[in-house]
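Have a look at these structures, which come just after this line.
The numbers here are math on the coordinates, done by the rules we state, and not lab data. All values reported here derive from a predicted model rather than from experimental measurement. Cβ atoms are built from the backbone, for glycine too; each structure is taken alone.
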Structure P
Amino acid sequence: MVYNTGAWSRILAFSSFLYLVTTQDVPTPPSSYPHDYPGKPSGDFGPQWQKYFKVNDKLPNVTFPITQSYAGNLPVNRAGHPNDTLFFWGFEKSPGSLSAPLTTSNGQPWGIWLNGGPGSSSLYGLLFENGPININPDYSASSNNHSWNKLADYFWVDQPVGVGYATADETGYAPDEDQIGKDFMGFLSNLVKVFPSLAQRPLQLTGESYAGQYIPYILKAYFDMPKPPVKITNILIGDGTYTTGQVFELAPSLSVLETYPQIIGYDVDVYNYFKEQNKLCKFDINLTYPQHGLIPDPGIIYPTQRNFSLSMKVDRFNFASSLKRRSVEPEISLAKREAARQEWKREVIDQGNGTINPWYGCFLINMYTDYAYNYTFPWNITTPPVFDVSVHVYLKVLELKFSKVYNIPDALNPEENLDASVFLNNPRVRTALHAPTVKDWQLSIDFPFGTNPYDPSPEAINFFNALATNATKKNVGIHLISGNNDALVAHFGTEVAIQNTTFGGIQGFTRQPSTPWNTSDGKFAAVVHQERGWTYALFYDAGHMIPRNKPLAAYEFFRDFVLGKGNIGTVTSPKPGITTVVGGEDPKLKGVIRGADPIYYGSGATQSTYVFPAATRAAWKKVNNAYQPTGSP
């Protein structure tokens, strides 16, 4: 089987600039429906369905012990669409912990994990991030010592309808995020019938990437219900896309270059040019603690050196797909490449005259990724992959040039093989999981919103204030976390979102996050900050998929700060006029934290690393001396 690196990346994040599909001749989405396996009960859902959903068969390559699990499809209860279902695979923390009736001894937390896309399966998270089974690049399986079901009964849920092993009829796909929220509540109402204890046990709703859009809308639907089917006590969103693309993807560009100046080869002239462009594009957002006044959303300034129709500019998805590049041919010699770099500097920097770049406009992330692909080792030795083009396609705008926006120091080509399709489409696995037989599992689909090629819903940030008010009123903890190596959904955008939200009667945090948190092995893992029911963490040396990149840190953070009452980073006022932060504050950890020096590259696995010369790095520090943790990998 040929592994599609583009498909892999779609689980991570599709911003409004990268979720790119054509709007012409969009095909009718396929119909699908659950399969009835032997022993299916009749009538309404109830505990008798546990036996049907129980995973009894031995799974291929799973030669290690795993806890009892349950899997299958449950309806979302949408009128007129009986085949609209979500697919779940849930694992017990301990024998009987999920199936037992509610008692004072088993009223323990439980959790749900959602991946993003939009249109990507959460089984990817189960098999490559925080689930008990890890599928290796050679398609073997191994145990995950940091699976989150070691901490709580945990479910990985394919949603919206039609995604992964979830099903939908051709007219039943979700038209918008509000419907996705309602569908999820319908699914939960059936899940708690099968596992009655879950109705009263505290639910931790967690996910990453485009779940930054899903989870707030699900929480909105939850708050709108007078009698919701579950009891949500915490949400956790990693590298979430809850703001506009300008905020989470474009505005952080300068801070990304300050985190990893390797992208531009530590070139001070190039950095100063991006600094100027950042200001011209009004991305120089000033965060204060506390924040005074709403931070306006920066607009989008398009290129002027290319012709695009008005409709193309309105539809940012197709606009970004049409960005063309003035790329240096990958076959040219290093000497010619350096000459081309100097020519680029003369053309772009010397002749810029304080104006916005006419070729890129304010799409700065496209500009620096192009620069890295053309001029910066080891990214400039990467050969762009070739993709098949169909009628219904998303274009690899960044992947063609700089495929590792999700984890900057990873320059592997081809990428590490993370392919779950062989395992999940194995007939033995399909039968064991009671999965549909009318469709094969796919990592992602292009049509989670049916014939609409993109999400028509407002970004979740638009109702964050209302969400925060309800969360405070109903004691729901909010946890927003970011990976320091993520360039596509960078942490600066999350910090802007927090400072633009009023919770506990105050806008944003009153202190800038700067408290270090170490894992149990004594290593610095993250900056953690907590105020008024909101928690923020910036994970060092982690990319977009924090549980995969830093499994111990993600596991212990979830244990200590979501399930537990960890107080590191908590702002307290022991006396009037006196404010302290548990764990202290380290000024060096405020703002940008420099990434590690090595950039690793190879074919499918790390075969070598590259560190720029010491003199180059020392010269950079005279320009930007952002803190770099000691002993960084």
Structure Q
Amino acid sequence: MKDQKKEMRKRPRISRVSSVVMLIAALTGGVVLSSGAEAARVPISGPRSTDAVNPVSLSARSTKDLAAWAGSRLTLDRQRRAGSLTIRPAVQPAAPAETAATTVPLGSKGTAAPAAPAAKAAAAAGTSALVLYDTAGPYGRLGELYAMATANLAGHFGTVTAKPVSAYTPGLVEQYTATVYLGSTYYGGSIPDAVPAAFYRDALATSRPVTWIGDNIWNMANAVGVTQFGQKYGWDPTNSFYGTSGGVGHITRVDYKGQQLTRKIPAGHDGGVLHPALLSGPGHPAVTQLAQARDADSGAVSPWAIRSGNLTYLGEIPFSYVSESDRVIVFEDLLFDALAPATAERHRAFVRLEDISPEAEPAKLRAMADYLYSQKVPYGINVIPVYTDPKGVLNNGVPKTVTLSQAPQVVDAIKYMLARGAVLMNHGFTHQYGNVSNPYNGVSGDDFEFFRAHVDAADNVIYDGPVAEDSAAWAQSRVTSGLAAFAAAGLPKPTLWTTPHYAASATDYRVLGKNFSARLERSLYFTGTLSGTTADPSRYIGQFFPYAVKDVYGTTVLPENLGNYEPEPFNNHPARHPADLIASAKANLAVRDGVASFFYHPYFEVEPLKQTVEGIRALGYTFVAPAELTK
């Protein structure tokens, strides 16, 4: 078996498409987009750890949308600077037909909340967030992806209602603790402004926090009066632009709370960061620069996020091409100001051991348990209850299947771990699909189980979509079979789940939510989820979190935001060493009540795990059990 493991490590692996990679692939813009919408996922490590998040955060299809969107935005921005862009005001039907379908209030259990009254009303009890997003124009589909990413993060704090900004009604901001508007459609030319005038007026008049991200803030200034806007907020959006005389520049870093966060966007996909024209002199309040963007070529520094009065403005939507140390961390922390400003500083950490199957090496499992127990580090163990190699790839061409009940030494090692601080987690049924390469070899731990994928000619892992027989009944059968295998081996029923290689359909995620108290992972979120229409498997965004959230599927998701140890590069992804995981944990210190969560494959030696645990602890993090992550 040891020789087999060595051979497995020599082959390319998909690692848990690192949160960043996955997100980026899904979003190409924190969350991954579908292969159709964005880029493909990124592998990390394991006998084959395909659990990395793609740096696009969007699916392939959505990534194509993103590139076209960036070009369109900069063209319209140049026209606005030249004074040649015509912006037609919103046309407001008396009762938008889409409102009911696209309004998705999520209660604490993810269920639909009662419709809010249209007139001004007192805010609902408890913390609540209103997320408004664009749907108009040729790239309107990006709006729902960004809205899901935002709603997921806001789900850490309380209930969330997400709806198209075109469905906004007067006084709605007063019914929520805070409002976030995602300006992803640059209104002008052939696309009339879809933002109701009532929202512009209410955003100015309310004392409740409003976070505005991206486009159309200049339309608000024009609607309420440029002078009045400047007198209240201290800057002039109508004189603020994404491009300069030399284009959008080369902004590769965002500084926030002493941390240098990354911004890595490929040429041709960068829509720029708005450069706010700050005002000075009598009658203009001071503007607080919360985060600063730095240009790698010119050295220029400009505001990336600013605040004045009740308005916080971010110069770009930060959900594309994200990574574990990305500028999306700024937004993840700023949400505390809007939704939980009294939150105290606290930094917790979590580690899980990955891909433990009936073919695992008991001695290595015990060694990991002994080290973590000696350090008083609680941890999770992700167990695959049935190992299968249907084509005999690792067994001289002879098919092989082993269940936990057929591997008593492994079961004894798992029980040993549970007695020393481990929490049992379910990591799929077989962690592979059928008898096909998906994308590697059909062997448990190497391949996807709930999603199809392939490796292209350039050695990239490409997500192809849900499996052919995907349905609620099919997903439930996998879960039921897996739980039966745990029971047959005399092990307790796991209450936590991690999806193999972090990829499943919207249908699968809902099934998982009915069977487990939480998922601990990075996930994919598909268009159609907020509108209540059929999910589009080719358009999605991938996301990982710095804290526990209640996501748009109605499930608690625990964080994994650092990735994993991977000593060798594979599938165009670099190696990831303890120093890299520790550096990502350091960047996440910017989140005032955040978690540094990573995973480790126990077929590696203990030493890299030790280095990582000690390095994260040295930053001030405290390792906790998964149950603590929701507190």
Structure R
Amino acid sequence: MMTRRAFIELKGIFITNSLTTTPLSSPQLGLQSTLLASLLHSTSFSNNGDRLLHSTSFSNIGDRPLSRYQKVTSLDHAFNLFDEMIQRRPLPSVVKFNQLLNSVAKMKHFSSSLHLFKQMCLIGVPVNEYSISIAIKCCCQMSRTNDGFALLASCFRRAVVPNVFVFSTLLDGLVLEDRIIEAERLFKKLIKQKLCEPDVVMYSTMIKGLCKFGNNDIAIGLLRLMDERGCEPNVVVYSTIIDSLCKDKLIDDAFNLFKEMVFHKGILPDVITYTSLIHGLCNLGRWGEVYKLLKEMEDVRISPDLQTFNMLVDAFCKDGKVNEAEAVIDIMVERGEAPDIVTYSSLIDGYCLRGEMIKARTLFDSLTFKGLVPNVVTYSSLLNGYCKSLKIEEAMHLFHEITRKGLKPDIVSYSAMLQGLFRVGRCGAARKLFDEMRSQGLIPNECTYRIILAGLCNNHQVEDVLYLFHLVGDSKLNTDIQVYNILIDGMSKCGKLDIARDLFQDLTLKGLKPNVRTYTVMVSGLCREGMLEEAKHLFHRMDESGCPPNSVTYNVLLQGYLKNQNSDDVEMLLEEMDGRRYSVDASTLSMLIEKIAAGSVDRSMLKLIGKLVPKEMMDTTAVPR
């Protein structure tokens, strides 16, 4: 049994985590800083990590040949060039210094680029808005946006007028640090106080930040503002919003925006636009439309890139379509697009989800022969497979191998391992692993919290799970309907129906709306205790509440009636299922057959039952004639 002290520590960790996910305003920003915010723009260097930014660099425009300061191959090379430049008299132009700064930043040596900028200031190089923009970008990339605002003051001291590049860079820093409220406020002040006229890059940055937090409506409103102010949106702006809509499963809205972009604005989509749409369709299982969109890409001569292929492999694997995922990888190889560690990690995950652990392990062991090094995601995928297969010893061995290989297990690795230990009833080992996770500085997330709650419930640790739930209290973690579903189901199965009922009734007070899973587990709990009338009443409330029962709910209630020898409403439920085109599951079908054989259910229902049996089940089940 977990100690009270352990739970108090656990509460602190979970609450801290829930608070840190909320964007916070920075009290350190002065009035001068508050006036100057900026949007995403790789004004100083490209960002290969974020494909939707389509980042550009202002230091290499058009087809001009690269100067020697833009051909830097290493940090030592850059420092040697800088030493050579500062020995010259007169000093080279600030343009050349800017090119060198930008080259160092492109190599992601942000602190070194800042160091060179400071040296430029010390020796009297007349830095301009582009120099300052590069330095600010480096601060922002190191999550030091406040330092970027401090650098902005040097613009005024040096009589340099901050331009849209400087503002955009600062605004991007706020977005990268998830300070979207500040970013939005600063963006509005830029327009209201006419500090600068936002360009397409600045709008794109603000839209990216809004979409990052799911504020799609406001992002679309900003898109309309661009039109009003005469700033033409580009494919980046549209693709950012389309991607966000797809992630939120608003696929029809995404396609409407896509049509607007292509047919009304005449903007051609690119591979990123198509990849977002395809990903959205994959998440909804609309595979027929996926194939049509891939064909459309080929027709307009846009080839899928590595990210497109990887997304397809991952989507197929998550949907259990491993054969299709393997076919995608074959196509990649044929086209000369080498699968990378992301590709194979997804395939390993696909094998694990189907319980094909031998295939998963064989592929994992072959990676080094393919010239690839497994990362923590690869390990976590295989680890999760072992845990789901209840092969805990193999999982533990693999978990320890992560650190032996010089990698650090992440929150996903620990969560998978915790779930596996709970599933085999090793609660003590799970607690020890949780302590280890905390000692490594990892903060449990919502998923970890749910895993612990479910693990305790499944192991009948009722007192512990309720103590933890009440300790976490009104934090963000307890505003998730999934948490209540776990607890209501767990309490019901542990014979604590009164507690389950209280939790269900508390939902309204908490401002939470029960979903179909919530109703189903509550109906199941009532049926388990023989409270069929209350279960039936709750079942009928679902339609009235705008949450119609699904096939699982019907099967649960049917089984409740059959177990409790109440066959009066069975036929009515079966007819309703037929009307909704639902199917009986294997357990319900087995019980119906038993009751018909025993004479407690009329044989006249056989025809109706036959209509509700899925074809694949009909082939393997003997239904009496």
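Key figures
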read-out	value
Computed 53, 28, 27 for semi-axes √(5λ) of the Cα gyration tensor in Å - originating structure among P, Q, R	R
Given 0.95 for FRET efficiency 1/(1 + (r/R0)^6) of positions 262 and 414 (r between Cβ atoms, R0 = 35 Å, to 0.05), calculated: source structure among P, Q, R	P
